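Novice: There are structures below to look over.
None of the figures in this text is laboratory data; all of them are computed from the coordinates on show. Everything quoted here is computed from the prediction, not taken from an experiment. Cβ atoms are built from the backbone, for glycine too; each structure is taken alone.
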Structure 1
């Protein structure tokens, strides 16, 4: 008798990212693409156009907003999770790292980037005191108008505009 050995096939390689949309809408407007802005972490950099699909949370300067971040991240995990990115307008500020790590904030469920030129905050007219939310489709288009978030806001209807959610 010869033993039969079954091997599991190798998993398929993940499909590449959805190509960026071809659109006439301007960056900063609904239907427009995110701009080619370089975002940084302590270890790497990445183009804003690579953050898709996503909820991008533009943090105000000196953000004292762990409760807001906690609520935002929690709501993006309801139903089909949405990748969430915290983008700060400052470089190497330890408060971004603590917002990403703290259990009462993002609890490691979001990735933090800095936008040293505050390009995204300026383009999308981010609120100077509260987080501003950008909902980005897999093809890089802005799905909804930017939204200021205040503790207690519910996002399910707004997030529901993301295709595939």
Structure 2
């Protein structure tokens, strides 16, 4: 009787943590997580990356390439994860629910920010007057009350606000 063919187990094991890989190239890339070594360098700005895929993604900031397109509205994105997050606008899908009040959000970052309304946490504090905010963007707007900065200008009357 013929023995069943057994699936080959991963042949390359990391000597540091024991994680196994099917290909030596995968092991070599993984080992950089332990050494902190960044083999993949951006030729435009010199920034280093541990994974070639992260370098490719970064290089799109220089080229402006946005290969992922929303089929609903035509908007393009440089990362597939950004497209997936964007598509929730069209589907109305809200995966992130507040355990306190049940309110749902399409992005985890919005849920985290919302949860601060329950805890009272306001991590962004004005160094001038001490007023605190949930969002850094609100602090930046507030700080203009101290500096008098008016960064926007009306195209019709040229008044700044």
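Novice: Tell me which structure, out of 1, 2, gives 3.8 once distance in nm of label points 7 Å out along Cα→Cβ at positions 29 and 77 is calculated.
Specialist: On the way: 1: 3.8; 2: 2.1.
Label of the originating structure: 1.
Novice: Given a computed value of 44, 24, 21 for semi-axes √(5λ) of the Cα gyration tensor in Å, which structure among 1, 2 does it belong to?
Specialist: Numbers: 1: 30, 20, 17; 2: 44, 24, 21.
Corresponding structure: 2.
Novice: Work out which structure the value -11500 belongs to, where helix-only ellipticity at 222 nm (-39500 (n - 2.57) for each DSSP H run of 4 or more, over all residues; to 500) was derived from one of 1, 2.
Specialist: 2
Novice: Using the calculated result 3.7 for distance in nm of label points 7 Å out along Cα→Cβ at positions 53 and 101, pick out the matching structure from 1, 2.
Specialist: Numbers: 1: 3.2; 2: 3.7.
Computing distance in nm of label points 7 Å out along Cα→Cβ at positions 53 and 101 on every structure in 1, 2 gives 3.7 only for 2.
Novice: Right, something else. Taking 2.8 as the value of distance in nm of label points 7 Å out along Cα→Cβ at positions 117 and 133 derived from one of the structures shown (1, 2), identify that structure. Kindly include the intermediate steps, with their values, before the conclusion.
Specialist: Details: 1: 2.8; 2: 1.8.
It must be structure 1, since only it matches.
Novice: Figure out for me which of the structures 1, 2 the number 0.3 belongs to, where distance in nm of label points 7 Å out along Cα→Cβ at positions 21 and 141 was derived from the coordinates. Present the calculation step by step, with values, prior to reporting the outcome.
Specialist: Details: 1: 0.3; 2: 4.7.
Source structure: 1.
Novice: For mean count of other Cβ atoms within 10 Å over residues 45-52, which of the structures 1, 2 scores highest?
Specialist: Numbers: 1: 16.5; 2: 13.5.
Greatest value across 1, 2: structure 1.
Novice: Consider the structures 1, 2: one of them gives 28 for relative contact order in percent (Cα under 8 Å, 6 or more apart) as calculated from the coordinates. Say which. Don't skip to the answer; put the middle values down first.
Specialist: Numbers: 1: 28; 2: 7.
Structure 1 accounts for this read-out.
Novice: Taking distance in nm of label points 7 Å out along Cα→Cβ at positions 69 and 85 from the coordinates of each of 1, 2, which one would give 2.3?
Specialist: Values: 1: 1.6; 2: 2.3.
Value 2.3 for distance in nm of label points 7 Å out along Cα→Cβ at positions 69 and 85 corresponds to 2 out of 1, 2.
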